[in-house]
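Every number in this text was worked out from the coordinates using simple rules, so none of it is lab data. Since the model is a prediction, treat every value here as computed from it, not as a measurement. Cβ atoms are built from the backbone, for glycine too; each structure is taken alone.
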Structure 1
Amino acid sequence: MEKAREWGDKIPIGVFYKNELLPTFQERITQRIPFYIENPPAKQKICDNAGSPITDIDVFLKELRVT
């Protein structure tokens, strides 16, 4: 309790750590997915104009199916 009260009204909620030896997240993601910055998932089209999905995920769902 003593430790919890030592900060008063301003309580730190986290610690920031910078590792200079690792590339940044942006550098690491572009190494794996070269066009990630220009075409991130949030901007990719997932449905056609009628609202139907343009990606077929049946292959993935078959792997998860319990028989």
Structure 2
Amino acid sequence: MLIVEYMLNDDKKGPLDSVFRHLMGLAPGREGRVSTGAEFCEYLEKAGCVDMRVTEFISGSLGRITGRKPE
């Protein structure tokens, strides 16, 4: 599994690109939010994935999560 997405830091205070994307998703008439890497890992774990790893993909905006679903 590979996810490349805007991600907030675990403290949800940055990076700014992701914070602005998060705020846009919360605007009236929109549905959405930007998750942290830890939150993405929780979603994947609930789906049965293991060995998740969060790394930076594009500094200041995009994060990358890898993981696998055991056979």
(message) Out of 1, 2, which has the highest value for distance in nm of label points 7 Å out along Cα→Cβ at positions 18 and 50?
(response) 1
(message) Given a value of 1.26 for Rg/Rh (Cα atoms, Kirkwood Rh), calculated from one of 1, 2, which structure does it belong to?
(response) 1
(message) Of the structures labelled 1, 2, one was used to calculate FRET efficiency 1/(1 + (r/R0)^6) of positions 34 and 58 (r between Cβ atoms, R0 = 30 Å, to 0.05), giving 1.00. Name it.
(response) 2
(message) Quick check: -6500 is what I get for helix-only ellipticity at 222 nm (-39500 (n - 2.57) for each DSSP H run of 4 or more, over all residues; to 500), calculated from one of 1, 2. Which structure matches?
(response) 1
